[in-house]
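Chemist: I've put the structures underneath this note.
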Structure 1
Amino acid sequence: MFFIFQEDPNLIHATVLKGLLVAWTPILIIAGAIFLFRTMEATPSLNNIRDGLNSVSSNRIAQLMIIGWAFPFLIEGASGFGTPAAIAAPILIGLGFPPLRVAIFVLITDTIPVSFGAVGTPTWFGFSAISLSESEIMAIGFKSAILNSTAALFIVPIALTFVIKAKAILKNWLFILLSVVATLIPYLILSMFSYEFPSLVGGAVGLIVSVILAKKGIGLSEEEVILQNTDKDPDFSTVTFKNTETLHPQKSNLFKATFPLWGTILLLVLTRIPQIGLKNLLTLTDPALHLKLGSLGNFSLSPALVLGLDNIFGSTVNWSHALLYVPSLTPFFLISILTLLFYGDIKKASGIFKITVEQMKGPVLALSGALVFVNLMMMGEDHSAVKLIADNLAHFMGSMWAYTAHFLGALGTFFSGSNTISNLTFGGIQDAIASDLGLNRTSILAMQSVGGAMGNMICINNIVAVASVLGLVKVEGYILKRTVKALIVYGVIVGVMAIFM
């Protein structure tokens, strides 16, 4: 930046420090999500949820849609960051589905909710480096939901073909459609008013409706559902999972077991709706403490624990973080502690914390580097690196960019492993291209977000994570060759929908 763009060295240092500080927002969110998941895993909560889901229906289609579609949709909305596949895949294996095909299935289905994963982090934080109004962020979220929902009508059946024979899918088409629509309708409606809850609430409603439909057998064929031939798949006979299909947990146990989920949702709703009043309390910025840190800047701390650092290194660069409002301590860590107390397992907190810290080593480095990189790329405004890249891409693609922008988002997720990082990295470039070509700003950024979501199925990090959870070895290439086919279909659908945008 100093030699090529001739930026002020002091400003460069301030920008680097800001990038490192800003990175702690997604870092704490991810850490909270992991801590919650590990808490569920360390207590009877997760096993009781699995048992409850396993006992709903013996129909293979119903099991796949409930456990592999609606349930991960909900988990993605609450925590994201690869958690849904890690939870859903072992449950499906426990029901007798082939591990390799389950891995492909959950990777493909865990794409539609990703734009609003981890309480909307890819949307509200992913584009935080761009100057957007609240109405523009809302428009990006709504358009993302429309594109993702349209793709879902085709992608979910495609995902099912990797596990179930096409004939069985056709005979159970009504249940599949109802399950998908039950999730997408609240997802779409909520995206008109919120960019934090669409996936979370959509998944919750879809899960409840899918369970009710399965219990009553609505839209399900009575004929036996035949799995795809797995003869060509590698031999995974050494991998065993406990099959809990015959277990029927009591409703009281299931209510307690699902507390981490509904407790998280409840707390998020209470702290996100302005009319309740908690949101304003948690985001108070009037400082109760103000310290001058010399050349480092001016530090401030409000009664709501909103941290701030102004005039970093004497520049105009500022940073702030609402510790209680950003979804980390509240709700993830708080709900986790309450869950441990409910089960009398509070002594496990230290062990869970150690596991979380170990699992966070990779994300901390990746996010810190990404945020420093993004902030440096955005320096210089009209003469920034982002602007130069955008000018060249705009010149090369011309008006065709309006129909292919999402593939850049997918590429970002493929390399970074995160829709949030993809949006942070390429959001500014997409915005600049839209400006240069006179394209609708929110539409292009929505395509970036959707591209980042669909890239979730080809992300190497996710593929390795799912394979590791299922005990699969040397299958990454096998999985990637199949998920990339679904990604191409996804991309074509989004490109066609872009015409109508």
Structure 2
Amino acid sequence: MTAETLLPIGHAASPLTAWRRHLLLLGAMAALLAGLCRDDIAAIVDIWQRTGAFHHCMLIPPILVWLVWQRRSVLVRLSPEYALRGAVVAAVGATLWLMGAAGYVALFRQAGLVIAGQGLVIALLGWPVARALAFPLGFALFLIPVGSEFEPVLQLITARIAVWLLHLAGTPAVLEGVFIETPAGLFRVAEACSGTAFLLAMAAYGSLVAVLCFASLRRRLLFMAAAMVAALLTNGLRAFGIMELANLTSIRNPAVQDHLLYGWLLFAAVLAGLMWGASRWFDRHPDSPFADAGALQGLGRSDRRWRTVVPAVLATLLLPSLWLSATEPADRAPTPPPVAPEVRGWQRVGGVSDWHPHFDGATWIGQWRYGRGTETVDLAIIFFDRQEEGRELVGFGQGVVAPIDRWALMAEAPAPRNGRGDWLRGPRGQRRYAATFYLVGGTVTGSRIGAKLAAVRARLLGGDHAAAALILSTDGTDRTVSDFLRAGGSPQEMADRALVLR
């Protein structure tokens, strides 16, 4: 035996001991992460349980356990290591969590939690083990309840597919945003009908099938593309079927009223057809190993010192919470209610429209109507003395209409400078224009993302945590709002005159 093949004293007798030490350390760090993010873990599970688009996420944890168990024959041939690059991944997750905590964006916190967990596995088990667990680690991203943000786009896609099929079937249909008018009545493609649940469940299922049944990367990608297209078309077909059935029978048909069950049965049928069609192209043997342990063990030995990796991981987990504690805003004096600002050439008139903005948790909401000749504009000013969980200027359901309301968002409209424009549709089919401005930390923007970033900056740097929104609404056109803005000054000036921001 040559000198080069000799192992260090104690190394040959310690594989099990090494695994035990690394797993105990991983468990301790995971427990610390879970303790720091316990509220986010509870929120994730709550979303899985009560939101239809994420019910499939309840299956992800047991699937992850099964995927790791499948790779046990490879893992037992690997020696755990320490990898500083894992601490970098954990730091990315911790930074994302910090941004979410500062901006009260639950999705960022939840995504940061999962990514930090992935980083812990890489840091405390090493790069070879992480490569062997590459797919389970990636599949863990499906734990994040993300995807509902695409509902507005999916609503429009579903509506257009359904109208195209209605026209193909010879049924008259008029599309206006997410509203479809047919001889049977007026239909709205609601958020629950957007197909988000189909698409997200198909993405998780499709990725699992792609890895388990295909060896070729090209075939995996083609299967995933086919699965996503099938999910989109299925939802459009479901919407078409509901409306066509209503036109052939009645809009009060029980199958029309209870269409969610019908949709899932259709989805199951399409899923079965997709699997049957793809099965002839499966090219991976069920007993094929998922990784080559001999090739993996030589990877990533650049840093095996726990004295470097463990303190880096510990600091990564603790620093975000310490930073938030250091920049916690002080309590501010109560803010008086806003008053209607004077606008040159426009007079206050009695009453307001039956449209009202929706901002849960606002400190104050003021709404007034102004008139000039036959034109009227409703001005709404919403003020938050500080933002916190459940009291955010920008969040789910916050904005020009409530999630469930007589009024609904119809389409984007021409936007004024530094603002956002929307067309609204009322309960009697009436149209209304609304322009929204967010005022956060000296920034005026119509972008929800821009408002969030301004709030994050203020929170992390200890700035003013007050925030406001100014909404101008009219049953006229965007030109009416532009005239009102020229007469009233900038949104910031009008808000200041209303004594909202000081």
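Chemist: Once relative contact order in percent (Cα under 8 Å, 6 or more apart) is calculated for all of 1, 2, which comes out largest?
Modeler: By relative contact order in percent (Cα under 8 Å, 6 or more apart), the leading structure of 1, 2 is 1.
Chemist: Something else: Tell me which structure, out of 1, 2, gives -21000 once helix-only ellipticity at 222 nm (-39500 (n - 2.57) for each DSSP H run of 4 or more, over all residues; to 500) is calculated.
Modeler: Traced to structure 1.
Chemist: Tell me which of 1, 2 gives 14.2 when you compute mean count of other Cβ atoms within 10 Å over residues 280-287.
Modeler: 1
Chemist: Another one. Which of 1, 2 yields 1.19 for Cα Rg over 2.2 N^0.38 Å, as computed?
Modeler: Going through each structure in turn, the value belongs to 2.
Chemist: Next question, about the same structure. From 1, 2, which structure was FRET efficiency 1/(1 + (r/R0)^6) of positions 264 and 424 (r between Cβ atoms, R0 = 25 Å, to 0.05) = 0.20 calculated on?
Modeler: This value belongs to structure 2.
Quick note: the coordinates plus some simple rules give every number you see, no bench work behind them. Here the structure is a predicted model, which means the values were calculated and not measured. Cβ atoms are built from the backbone, for glycine too; each structure is taken alone.
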